[in-house]
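Take a look at the structures listed below.
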Structure I
């Protein structure tokens, strides 16, 4: 079945956006600033107010968003949310016209991305999975890494939209490939964050000035995005979410599930997930992923927020 390739033109192509949370609001805002009209939906309308103030139109359901859009983006919380906003009774697919494009940017299950792709094809609708990395900082600065699965021709056609939101835009393969790549990303972050937090905790107990320590270690072989961007937040007791702990636990669960399906043993990932379960149990589930520091400090008998 051959479907027409969409032509993306600022001022003409209509954008739909589902999910206006920490990252989604900034990402949709960049598209509006690039000249694309937008229709938005969020479970809490209040969260969409900044976009409405920029000229976006409100829709009461994902279905209504799709009915007014040529390309519909979603970035929500969990795979169950993705299923609801894409495939539900009032989901985007039910309102999508033939030839339109559905793009899910949530970190979700690769198998669900394949399922959405199959359902979309049956309605002559294009489907792309395009999870992102870079957190709130990357979203605000239009500097996200976007990992994309789906039909290569459609992915290439959407280039003006990708470029409005990200800096590293890489096609990974057919449906589900973007989600699999995001799992690679999350596995790297999970164990890496343990190292960042343990190292900063060690430096504190050793009596070092932590900001001075970061000057030495951030630019060497130990350097990482997490250390450079989240290390200073840890030191400053800023645990606001660029990405929620509860969502990260979800991601690690998906990666572990996929690993079991592929017959892989992932002990580092499993340990990281258990440590993050401790973060959740201590009440930090709606904090950023770097709040792992609080849980590890608690294990050492240190109240990190009140340290002297």
Structure II
């Protein structure tokens, strides 16, 4: 049995070069779905509950480089050498990147070079996934006019939402929404919709903040939304490392989810759900200082 994917329905296939294999068992120990065993003095693929998910870990850990995994959009050509330890970011470098990164909502008039957007996407594609292969996609929108056109579609979506959810309708919905959902809808979603519309009528884009580029992350029904969220987070940090101001936008996907025609025009496959948007550009306002953030609930159980 294979773990289902929107495009791939078969299990991965594992091939071991028995002439080079020394039966060290590292691949067997590292297989998360336990489809590898040493039987009859050879490493063999066996039936297991999930089947091979083609994560490629066995190829990556094999000391003799004698394992090949194919299927589910993976092949031995996808292997790449690891950078030496001295070329990897250390904790201090990562901390500095995290501290420096801010949500940018004021952009100058400079467009974003296409090669930089491609680099952001390539770096984000290394993000971890729930179950391989990734069932997450990204749509790149580059150019002030293109981003603004999409913002206009989002504004119209919110305009329609406000017509539907009038105050008397919200009162009827209150018992079914729960206190927190009702508060968020009443105190955040509705005011946000009004802000989008009022800014648009004033000639301003408050959806994507007038950014010159945007990435829309989406996922299939066979993937979990956190997969797309993690990918967007990697893209956010990649953009920061490349000197691009960026901001995660949660207000656009709710409208996109309800507009199949718009999703189709953007190239989002049928059935895929938009999750988050990330706007990119060059900041018009340089930040001089960072600020300390904290979790609302932080426990240290078991650390001492």
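Readers should treat all values here as calculations from the given coordinates under stated rules, not as data from a laboratory. All values reported here derive from a predicted model rather than from experimental measurement. Cβ atoms are built from the backbone, for glycine too; each structure is taken alone.
0.6 is what came out when distance in nm of label points 7 Å out along Cα→Cβ at positions 195 and 251 was calculated for one structure; which of I, II is it? Write out the running numbers ahead of the final one.
Working: I: 1.7; II: 0.6.
Going label by label, the one that fits is II.
When FRET efficiency 1/(1 + (r/R0)^6) of positions 19 and 83 (r between Cβ atoms, R0 = 35 Å, to 0.05) is computed for each of I, II, which one produces 1.00? The value was obtained from structure I.
For which of the structures I, II does the calculation of semi-axes √(5λ) of the Cα gyration tensor in Å return 36, 20, 17? Considering all the candidates, the number was obtained from I. Structures I, II were shown, and helix-only ellipticity at 222 nm (-39500 (n - 2.57) for each DSSP H run of 4 or more, over all residues; to 500) at -10500 was computed from II.
Computed over structures I, II, mean projected area of the Cα convex hull in nm², for residues 155-258 alone reaches its largest value in I. Sorting I, II by relative contact order in percent (Cα under 8 Å, 6 or more apart) from high to low puts II first, with the largest value.
One of I, II was used to calculate mean count of other Cβ atoms within 10 Å over residues 219-226, giving 17.0; which? Only structure II yields this read-out. The greatest value of distance in nm of label points 7 Å out along Cα→Cβ at positions 123 and 163 among structures I, II is that of II.
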